[in-house]
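Take a look at the structures listed below.
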Structure 1
Amino acid sequence: MFVRQISRTIDIAATPEQVWATLTGFTAYGEWSPFIREVSGTAEAGQKLRVAISPAAGKAMTFRPTVIAAQPGRELRWLGRVLVPGLLDGEHSFTLEPFAGGTRLTQAERFSGVLVPLVGTAIDVGDDFDAMNRALRERVEATDTIAR
């Protein structure tokens, strides 16, 4: 089994609950996210989502992952597959950790399967994670400022 992991972290000056509200406010993704452009479904374990992504250096695509973890204010994780398990699986996660100044958000993807070596740079989405994390921080911090 081949594995490739990508992870990006950012600090956000807001509570985990505030970050979670934006992260799971799926209908608004098109307003702020440059990478994951659309999500529909419910952030509950076992539920299917419809996710549309637009990588800066690749082709837009839509897939239907299954939510495998949804712990409010802590973690959202889903698993997507290409055709059959073990061919090309992607486990995407958002982890929220509180700290004195707010929330540390880590967005990660663990790609596994026999196609991992063949897809090459098509799965190198670290820059897209960085862009989305920055946009999420701007959205959450702006919303937090308006709420005060």
Structure 2
Amino acid sequence: MAYDDDLPTLELAFPGPERDRGVAAIRNGEKTALTGLLEIYAHAGEDVPRAGQRFAVLDSAARPAVTIELTDVRVVPMKEIDDAFARAEGRGYADAAQWRTAHEEFFRGAGVSEFLGRTPVIDGDTLVVAQSFRVVGPEEPRDG
């Protein structure tokens, strides 16, 4: 499998079972969406991704596992995430309410709090980066 070494990398959650399940769900087509906390991008000094960008998704051993291309990126309050997007996350959420409960717990968790240096306030108005994507590799060559 060949990967484009120039691609930025993307890490789902934190290394371990949750990341491994997410990578497997991307590879088998169950996961076509992901969500990031806007505050994490700001704290890391990173730009919000944009549609058309490609990323090498890393597994728990920090190896490229699959290449994705973002097809849609929206910055929205958590309360605007709908059932279809929640199900597209490929984590077995039945609806947006389950998605929100899981994401509130994750975003308030120890890993995010440690990274930010504090526990963030998470509610319906909290801005998230809702991203839809398609798998493009590693088999497909990168355009331009």
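Here FRET efficiency 1/(1 + (r/R0)^6) of positions 16 and 88 (r between Cβ atoms, R0 = 25 Å, to 0.05) was calculated and came to 0.65; which of the structures 1, 2 was it taken from?
Values: 1: 0.20; 2: 0.65.
Traced to structure 2.
Supply the structure label, taken from 1, 2, corresponding to P(r) over Cα pairs in 5 Å bins from 0, in percent, for residues 48-111 alone with the calculated value 4, 16, 20, 25, 16, 11, 6, 2, 1.
On the way: 1: 4, 16, 20, 25, 16, 11, 6, 2, 1; 2: 4, 14, 17, 20, 25, 17, 2.
Only structure 1 yields this read-out.
Once percent of Cα pairs over 15 Å apart, for residues 80-127 alone is computed for every structure in 1, 2, the highest value turns out to be that of 1.
Just so you know, all these numbers are worked out from the coordinates, no wet-lab data involved. Just so it is clear, the structure is predicted and the values come from calculations on it, not from any experiment. Cβ atoms are built from the backbone, for glycine too; each structure is taken alone.
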